[in-house]
Structure 1
Amino acid sequence: MYVAPQIESGRGTARLLKDLPGKVLATTMDIPWEILQRHVDWQPHHVHLVANMDLPTVEAAEAALPKCDVVVGLGGGSSCDMAKYLAWKRGCRMVLVPTIVSVDAPFTNMVAVRVDKTVQYVGDIFPKEIVIDHDLIQEAPKELNRAGASDIASIHTALYDWQLAHRNAGEAYHPDVAELAKQCLAELDANAPEVYDVSAKGIDTIVKLFCREVEFCACIDTSRPEEGSEHIVAYSLEHLTRRHFIHGDVVGLGIFLMARLQDNEPAWAEDLLKRLGLRYWCSDATREEMRTCLETLRTFKNEAGLFYSVVDEEEITSEFVETALTHLAAAAP
């Protein structure tokens, strides 16, 4: 059942960590921990530096780490997910302090782990306490903070796929939730300059939209309003290359490509990606890797047992691939 988090947002809010009672265990990484130490004189009883979220690593850490009354997740998605895993397993209090808003992990109830280089989701624990410190977040590279907008921008292509699945495959569809998702997309569009600047308003906009998106997805027990064929592209490229990409880059790539395949206002979608500052050309992937990803997308989708989308309906021709990738290359700086 969805639980709305209590969010403390503003400048210097991380100082609230000093008031936590009992034994506190922090899960973090080197850079966010160093940033926190410059802003707040706080030392928990134990600091665990997260190496990765491979399931065996996570399970071993949970077994070895000392008992605690409170677990604090400080950093990005992996640090927060590790805290969520520990709190889920141990049933203890949890406080999340994202130092970057690049992913929605601090707001969801699931924990993303990797099994054989592939993301799987375990657990069920909605964060109840989240501290948003603008000072900490604004120290992260702007392009990484902007990346968080991808999981709201993806509503554009995801809603198309959800309606398609309802019409042609009989999947349940909730028009009221779809309307809520459209409102989130419109609010993101209206606040794109603030998101791009990573201003206080931009940070709070992403946080608010993450919370709204997580709530309406939880209410219908599906992420379909924001997860469509654009995420299939992301999953496929990571599976193909066996590499981990910045989430906003690879989902942005999926939005760009699938809006074109859907013939779903591709020019508007690309303009939104640009105004948000999403690096949708995904420079960490080669043109050949993107081509192979597209050419094998339906096969990957079927083998992975993923949801119905435009990938089931439209043939991805060689002409489509070359035209899209040529346009994509022109967008890269």
Structure 2
Amino acid sequence: MYNKFMRICIVKLSALGDIVHAMVVLQCIKNIEVDWVVEERFAEILRNNPHIHRIHTVRLKNNKLGFLKEYQKLKKLPKYDMVIDLQGLIKSAVVSKILSKNVIGFNKNSLREPLASKFYTKSFDIPYEENVVVRNLTLTCKALGIKMLNLKEKKPFLHFKTKLNFKPTLLVIVGSSWESKIYPKEKFIELINDLHVETFVAWGNDSEKNSAEFICEETDAKILPKLSLDELKSVISSSGLVIGGDSGPTHMAWALNIPSITIFGPTPSKRNTFETDINLVVDCGKRVDANVLDKNDFCIKNIKSKKIASLAKELLKC
């Protein structure tokens, strides 16, 4: 059981969608300052959140030469009374142990890297296959001895300073972290032409920009400029509906209580997002084992655009 005088830190380093799914735990923790450790390139997703006292950034991803330097930087921080490792990797467990003698995490049977559990003071058996949002909430609430959040009462938990004038009826997210998680641009064209609503297309790198331009050439959709994470939060918060693959920006719609359709290919839909009346999923209709993912499985290409359009029309009431 925690008290208001405790210093608590959450370790969730990456990736964008995973951080979004973890941030909901902040709504359970009351009357106490919570700090967060995150990879530097994702820090902006956490910024402006009134429930986060301090953000510590690290550069551990693909940074072998600077690895020791980053850990030395963390050692200089004041020690925490408790650290909760929501990442569950060896590197996040090491980071957690540097920050506190009291580290809480998932047990060895619940981790992709079981060795991480060796660094924990206390661990809990919460199956890896469990829905990621429920999994994060369960660990946090067990660690602190607090009541679980009723996700039906979740409040929007992404905050931003930027105010943009883009207010899409439909916002299309063309990219994702794996090629096999990306819905084909040709099918996005079919979808947009079927819906006939004001549409904007978001992109994050050159490859995604090329796809966005191709889509806009074949439809009435408009391409957005390159957006920062703060700007992306603003645009999503003003959208009528967000459609995209299993990716951070699509999950941000759920976090902001904005209607969304997440298109799943080789990743498990029941695990990787939390469905609501306005946050729906479309998948390939087959069981996907969270422990054995196949990045070369392009089943997402078989999902018909009309199936997505039908759900979109219901959400948009058109």
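Here are the numbers:
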item	result
Test item: semi-axes √(5λ) of the Cα gyration tensor in Å, for residues 47-222 alone calculated as 39, 20, 18, pick one of 1, 2	2
Structure responsible for -8500, with helix-only ellipticity at 222 nm (-39500 (n - 2.57) for each DSSP H run of 4 or more, over all residues; to 500) calculated and labels 1, 2 on offer	2
Comparison of 1, 2 by mean count of other Cβ atoms within 10 Å over residues 31-38 - largest value held by	2
If mean count of other Cβ atoms within 10 Å over residues 15-22 is computed and equals 22.5, the structure in 1, 2	2
Distance in nm of label points 7 Å out along Cα→Cβ at positions 151 and 303 from the coordinates reads 2.7; which among 1, 2	1
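Bear in mind that the values in this text are calculations on the coordinates, not laboratory data. As the structure is a computational prediction, the values presented were derived from the model and not from experiment. Cβ atoms are built from the backbone, for glycine too; each structure is taken alone.
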